[in-house]
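A.B. asks: There are structures below to look over.
Here, each number is a calculation from the coordinates, and none is a lab measurement. Since the structure is predicted, the reported quantities are computational estimates derived from the model, not experimental observations. Cβ atoms are built from the backbone, for glycine too; each structure is taken alone.
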Structure P
Amino acid sequence: MNLETPEAMEKFINYWNDMRNYALQTGDISVLNSLIDENFTQEKEYYLVLEDIYKTGGWVIGGTRTIHLNKDLLVSEGEGTYTIASNFDMENTVLWYGGEARAYDNSDNVHRGIALTVQFNQGEWTVLSAHEVN
């Protein structure tokens with residue numbers, strides 16, 4: 001993954017997603033912060049919430065995400081930065097937190113377009129942002 005190629009970028013994105021899914025199921029966020037840009041605050045906050053859920057005796061069933069990348073819509077923004085159109089498909093989720101269970105229907109998520117921006121710098125990939133495209 002230490003190459004600036006579309007294939008390496010795809011492998012990195014899948015690795016980041018696998019680590020995110022692992023954190024969702026375990027609360028272990030130890031690897032994740034090194035994979036995202038320090039300014040990707042929305043994602044950092046999500047990691048802290050996950051960690052708190054598990055530290056306080058909560059847990060999550062389901063909710064794992066699959067990223068569908070549209071390789072035909074890969075744009076080079078320059079200086080090692082790339083944006084790729086994608087869709088995030090998420091399993092339905094059950095969250096146990098604070099002694100209460102809640103179910104979430106995530107079936108519509110796959111229909112939302114996501115612009116995923118990553119950067120290759122000094123031999124490493126980093127996720128810069130992910131935002132919904134209207």
Structure Q
Amino acid sequence: MTAASDHIIGRFAPSPSGALHFGSLLAALASFLDIRSRGGQWLLRMEDLDPAREPAGAADQILLTLEDLALTWDGPVLYQSQRLHAYETALTELTGHDLTYPCDCSRQRVRALGGVYDNFCRSRDTSPTG
């Protein structure tokens with residue numbers, strides 16, 4: 001093994017749309033135990049990109065719940081809402097290599113398809129004149 005592959009990093013990324021439910025707690029525990037058993041770092045990233053669905057204090061409650069269960073993370077909590085510039089930079093790079101396509105299909109449309117996206121927007125012309 002190389003030094004780079006010896007260092008493993010895992011993460012838990014809850015959405016602060018309410019209290020952690022059993023499935024989320026189970027995912028957090030499994031991720032935490034897996035990473036800790038291999039001597040790695042466990043990071044916490046809050047998926048806080050949908051403020052309309054985020055009750056006040058939900059993110060803090062998630063952190064308290066994890067702390068109460070001794071699921072301690074390494075480093076600062078990352079909040080997606082504070083990393084928008086990094087995401088825009090990555091998106092620009094991917095788009096520059098023609099590795100993206102625009103899609104504005106609604107959740108309602110995808111649900112009507114049985115929850116499976118049909119690549120409807122994949123062939124859309126993304127050129128400035130398109």
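A.B. asks: Using Cα Rg over 2.2 N^0.38 Å for the comparison, can you identify which of P, Q gives the largest number?
C.D. replies: Q
A.B. asks: For the read-out helix-only ellipticity at 222 nm (-39500 (n - 2.57) for each DSSP H run of 4 or more, over all residues; to 500), a value of -9000 was computed from one structure; give its label from P, Q.
C.D. replies: Clearly, the read-out refers to P.
A.B. asks: Ranked on distance in nm of label points 7 Å out along Cα→Cβ at positions 22 and 46, which label among P, Q comes first with the largest value?
C.D. replies: Q
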